[in-house]
Structure P
Amino acid sequence: MTPLFLGLASTALSDAERGFFADLDPAGYILFRRNIADLVQLRALTDSLRALSGRDDVPILIDQEGGRVARMQPPEWPAFPKAELFDRLYDIAPMTAIEATRHNAQALAVMLAEAGINVDCLPLLDVRQPGAHDIIGDRALGTEPMRVAALGRAVLEGLRAGGAVGVVKHVPGHGRSMSDSHVELPVVDADVAALETDLAPFIALNDAPMAMTAHVVYTAWDAEECASLSSRVIGNIIRGRIGFDGLLMSDDLGMHALSGDFGARAAGVLAAGCDIALHCSGEMAEMEAIAGVTGPIGEAAKARLDRAMATVAGAKTGASLDELIAKRDALMAYLPA
């Protein structure tokens, strides 16, 4: 097994992908809108990935947040609310907001499970900061760290109850970035004291099964490398100060915050301390370059992967998707229009 989560080009495996993945044995896969047509097609695709890997619990990831980040869309699947709405409900009734968040996440997981998807890249624990770039924006669970942690915990619990592993992101915090890491490299100049605000939700949820790094430079910790490429940030802050010992994956290697060829990017995040390098585009040439520098997964990383996937082994929800959505909507009715 290699320490890679890889994307696919289309709605079914090509012969080239089938042979490449069989030889490489990536740790898991990630799906995007280009991979999804309808439930029958999507389930066939995820079944083919499980069969190819020989692992019933092979991680199959998706970014299904709700709001503006949703790979599975209406009319085939229901729309889910943006995270900001749960933050607004918390202003009115904190426990109601937590319960609504939990039901919403469980509904997401039930929907994903039907399609054969077992990892959702959620929750965002990025603390929203006034004036920051909108790449996080309404995807955030709030501006107050402990509220973000409380709602984030509810997301993790709801996902697990429905059979999906949650991924906290973007560690150690993307909320104060002034630019979009998909487009360029953000640099955060906040001092160590200010950055404690960003760390707080990740510290509170340091027992999460998986986390995703931020392609952001934090000059107080490492003025040269972004978190995904910084052994100092990963070792001293993520593994040290935060105390996270779950599976750590990079954000997408294809984002323009990173530079250099794809082999160098993959080698860099793994050398810095990420357990898994994430590559999303499904472009074969890029994946071949990554494969050329990637050895087998390390023992510690494999143990973290196994531990993360075991958190949802045998999970069976007692409620249907419609029932969970109805419970969520009843609670969210307290939110003024």
Structure Q
Amino acid sequence: MSDVRNVIIIGGGPAGYTAALYSARANLQPLVIEGFNWGGQLMITSDVENYPGYADGVMGPAMMQDFRRQAERFGAEFLTDDVTRVDFSERPFRVYVSNDEFLADSIIVSTGASARQLGLDSELRLQGRGVSYCATCDASFFRDKVVAVIGGGDSALEEATFISRFASKVYLVHRREEFRASPIMVDRARADEKIEFVLNKTVEEVLGDPKVTGMRLRDTVTGETSDIETDGFFVAIGHDPNTALFLDQLDHEADTGYLVTKGKSTETNIPGVFAAGDVQDHTYRQAVTAAGSGCVAALDAERFLSAERHAALTTAGS
């Protein structure tokens, strides 16, 4: 059985590393079980130009390395492995990595979310080279360019409308004629002269080497294929929070799986367990908001632990 730590942070991305930085500077000596896929979605992002402090932009992986190194400088300990099980039923909390058990008085869950992908080899190969999953992050790179947006929900319609502020033309590709998106979002996109609807089509391949030059589509009615030239390729078919480990113990949205936190805090339904970043945020999904949430989680955890220790001292002295 391990020594009981002040805090264990599960997940290594902007939220987890910021939580590690703040809790390490508060002398909580955090253990960060960052996972094999540490760094989160920033690891498949090329240029990041909208994070404060990087005036000339930065590569996503380089930024995550900076975050990690800063937390490590103040004493955060890292384990590059995946958590396989948790037990939040009693204190101290238990976190398992295979057969190894780690104990802590508080937990910060920052496992993030994963963008849904089409599952194409060409999509994977061209990630960060014209393939993107975040219009807010990358639309400005395609000023006066031709861009495709794939999807039929509110996210796809919203991203297409946002990208049209920058791109010269946006192809909105959807596999059906009907949309899951709300009628108002569809009407807004149809009213945009830059957006062309490409319906009853699925993507067979993203074209280009070393960067995106187009896409190959298959007609779902006729089966015929056709190519369209594009400079960018945005996949907007949703995100999935990485919450499978916690669904039987932490409150979450039934339809999406995102963890639920209380008010403006990062508190979950279990005192001492906090959630930060995209694992509980399906609205903004930005590195800067995730980092801010990680800061809040560390402060919440520190105050929780301080209050408990104060209560224990008061009880002992009475």
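For distance in nm of label points 7 Å out along Cα→Cβ at positions 16 and 240, find whichever of P, Q sits highest and give me its label.
Details: P: 4.4; Q: 1.8.
If we compare distance in nm of label points 7 Å out along Cα→Cβ at positions 16 and 240 over P, Q, the biggest value is for P.
When percent of Cα pairs over 14 Å apart, for residues 208-287 alone is computed across structures P, Q, the figure 58 traces back to P. Given a computed value of -8000 for helix-only ellipticity at 222 nm (-39500 (n - 2.57) for each DSSP H run of 4 or more, over all residues; to 500), which structure among P, Q does it belong to? Derived from Q, not from the others.
Just checking, which of P, Q has the largest value of distance in nm of label points 7 Å out along Cα→Cβ at positions 176 and 280?
Details: P: 2.5; Q: 3.4.
If we compare distance in nm of label points 7 Å out along Cα→Cβ at positions 176 and 280 over P, Q, the biggest value is for Q.
Among P, Q, considering only Rg/Rh (Cα atoms, Kirkwood Rh), which has the greatest calculated value? Mind showing how you got there, number by number?
On the way: P: 0.95; Q: 1.04.
Evaluating Rg/Rh (Cα atoms, Kirkwood Rh) on every structure, the highest lands on Q.
When mean count of other Cβ atoms within 10 Å over residues 120-127 is computed for each of P, Q, the one that comes out at 27.8 is P. Each of the structures P, Q was assessed by FRET efficiency 1/(1 + (r/R0)^6) of positions 8 and 248 (r between Cβ atoms, R0 = 25 Å, to 0.05); the largest value belongs to Q.
Work out the source of 0.85 here, i.e. which of P, Q gives that when FRET efficiency 1/(1 + (r/R0)^6) of positions 56 and 232 (r between Cβ atoms, R0 = 30 Å, to 0.05) is computed. Can you show the working numbers first?
Values: P: 0.20; Q: 0.85.
It traces back to Q.
Every number here is computed from the coordinates shown, using simple stated rules; none is lab data. Just so you know, these numbers come straight off a predicted model, no measurement behind them. Cβ atoms are built from the backbone, for glycine too; each structure is taken alone.
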